[in-house]
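See the structures that follow.
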Structure 1
Amino acid sequence: MIEDVHLQPGDEAPDFTLPDDAGHQVRLADLRGQGVVLYAYPAAMTPGCTTEACDFRDNLDAFATAGYQVYGLSPDAPEKLARFRQAERLTFGLLSDPDHQVLAAYGAYGTKSMYGRSTQGVIRSTFVIGSDGRVERALYAVKATGHVGRLRRDLEV
């Protein structure tokens, strides 16, 4: 059983090094000096995850203008992420965490309720990480639809 974690504003964002959809290693520490929006989703090429990814894609300029780089995070293999990125014309990096270690460190993998049953899985979540590497926002159990718009309003971007 994985211990459930919930990050709070001000917490140091757990560092990671993960492969992206192109096979390159992305390390959070290398992104210091800029903001990062890291969103966790259960599976590429599913309806909800596609809706959320396309919403981030369509709002990417606003996040970039405000100094945020966007990354999606899922347990999918880089090859599947590459197909997803191409199929949906995504213009931001997708990170692969097949062993769920980074997802768990962020509290985005753990116990969730699905159809009245408790299961272990990816909890759709979004983390806003400041240029100093600290968590500015940790949003858990977000909805795929409308989430990006609410995030933009909250961040005033």
Structure 2
Amino acid sequence: MKVHNLLSPEMIMPNVEADDGIGLLKEMVTYLKDRKKISKDKDLLTKLLAREKLGSTAIGGEVAIPHCKMKGLKKPIVLLAVSRKGIDFSALDKKPTRIFFLIISCPDNPSLNLQILAAIAHLIRKAKNLKKKILEAESGNQMLDIIREEEEQLHD
């Protein structure tokens, strides 16, 4: 599974405005609702906040992978959001988080959710310059191209 196949330029927020974790999750949920990717925005936000209460989805190194399951999805939703200034997302390394991969999947297919999480974690771990390049990119198109290029290099 390749991360770039799960994304599109429309599903990349290259410059979020939020100053904190709750604000970021609200901004991402509103973005999805405005693009008609979801209809139950309050339900989604509640699920994401509940997941964060279990433990932060910030994996360190400026990256977080907030995720939850929601009934009624035909296919998983993956959204990439970038905070230029960084947000305190309760990362274990105590550093601000700048890159957020939001995953919303259907509870009927838990293995798919794990595959997506694993693909993102693998990409972040193996592609040494990925974070720097994403943060230097100016548009969703550029970010998607960077992810595609990094994945292709990993699989060569």
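What follows is calculated from the coordinates using simple rules that are stated; it is not laboratory data. Bear in mind the structure is a predicted one, so any value in this text is a computation, not a measurement. Cβ atoms are built from the backbone, for glycine too; each structure is taken alone.
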Highest-scoring structure on distance in nm of label points 7 Å out along Cα→Cβ at positions 10 and 146 (candidates 1, 2) is 1
Value 18.4 of mean count of other Cβ atoms within 10 Å over residues 26-33 was derived from the coordinates of, among 1, 2, structure 2
Across 1, 2, relative contact order in percent (Cα under 8 Å, 6 or more apart) reaches its greatest value in structure 1
Comparing 1, 2 on distance in nm of label points 7 Å out along Cα→Cβ at positions 58 and 130, the highest sits with 1
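Looking just at FRET efficiency 1/(1 + (r/R0)^6) of positions 42 and 138 (r between Cβ atoms, R0 = 30 Å, to 0.05), which of the labels 1, 2 belongs to the structure with the highest value? List each step's numbers first, then the result.
On the way: 1: 0.95; 2: 0.40.
Comparing 1, 2 by FRET efficiency 1/(1 + (r/R0)^6) of positions 42 and 138 (r between Cβ atoms, R0 = 30 Å, to 0.05), the maximum is at 1.
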Working back from -14000 (helix-only ellipticity at 222 nm (-39500 (n - 2.57) for each DSSP H run of 4 or more, over all residues; to 500), computed), options 1, 2, answer is structure 2
